[in-house]
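Following are the structures in question.
FYI, it's all coordinate maths here, none of it is from the lab. Because the structure is predicted, anything quoted here is derived from the model rather than measured. Cβ atoms are built from the backbone, for glycine too; each structure is taken alone.
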Structure P
Amino acid sequence: MGRDTNHMDETEMVRATVETMAENIVDGVAGALGVQLEGTNYYDGIPSCRPHLGIKESELNRQTIKQTPRFIYAVGIMAVLSGACIAKILAG
């Protein structure tokens, strides 16, 4: 879904950007775990139907909860190590 940015002030643009980045992270995690996220969420008692996200390769269960932070930590560690290697190479 696109946003009409013509009438947004700077704060609204920053919020939209952060939300988009966060949504992209969720997309990547769901895809990497092979799960499909969708359904009805409730915000202040108001139902909000969400579209399918990801390809369902496995069922959501308690194990998925354990896998999620492990995956996020592993990606973070790989990013830090990759950055350190690149910095070392560039430093000569």
Structure Q
Amino acid sequence: MTRRGTTRKCNISDGAGAEPLRIDNTPEDMSVRAVMAPGAEYAGADVLPSDGGGYSLTEVNTVPGRKGLKKATGSAAEALADYVSEERL
């Protein structure tokens, strides 16, 4: 997802909006590797485009907010519940 705000700070809790975002494999791969590094099964990774055309990983949130994800995807809760059920059964 992408977040859009009226200031440089684009936190959902500060009023930013969330939208679905199609990305190429590079930021997706960066996010997956960053989340897996500490052994997290569910986390959010913030990846920003760099001025030079690449990407920068800015943080991994092991307890990410879900408001923006819900706004952007409709509901990721069902997919998360399915994943947890499959992994734990």
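When relative contact order in percent (Cα under 8 Å, 6 or more apart) is computed for each of P, Q, which one produces 20? Walk me through the numbers before you get to the answer.
Details: P: 20; Q: 25.
Clearly, the read-out refers to P.
Which of P, Q yields 13.9, 45 for Rg and Dmax of the Cα atoms in Å, as computed?
Details: P: 17.8, 57; Q: 13.9, 45.
This figure was derived from Q.
Suppose you compute FRET efficiency 1/(1 + (r/R0)^6) of positions 15 and 71 (r between Cβ atoms, R0 = 25 Å, to 0.05) for every structure in P, Q: which one lands on 0.40? Please report the intermediate quantities before stating the final value.
Details: P: 0.40; Q: 1.00.
Traced to structure P.
Given a value of -10500 for helix-only ellipticity at 222 nm (-39500 (n - 2.57) for each DSSP H run of 4 or more, over all residues; to 500), point me to the structure among P, Q it was derived from. Please report the intermediate quantities before stating the final value.
Values: P: -21000; Q: -10500.
It was calculated from structure Q.
From which structure (P, Q) was distance in nm of label points 7 Å out along Cα→Cβ at positions 23 and 79 calculated, if the value obtained is 1.2? Write out the running numbers ahead of the final one.
Values: P: 1.9; Q: 1.2.
Of the options listed, only Q reproduces it.
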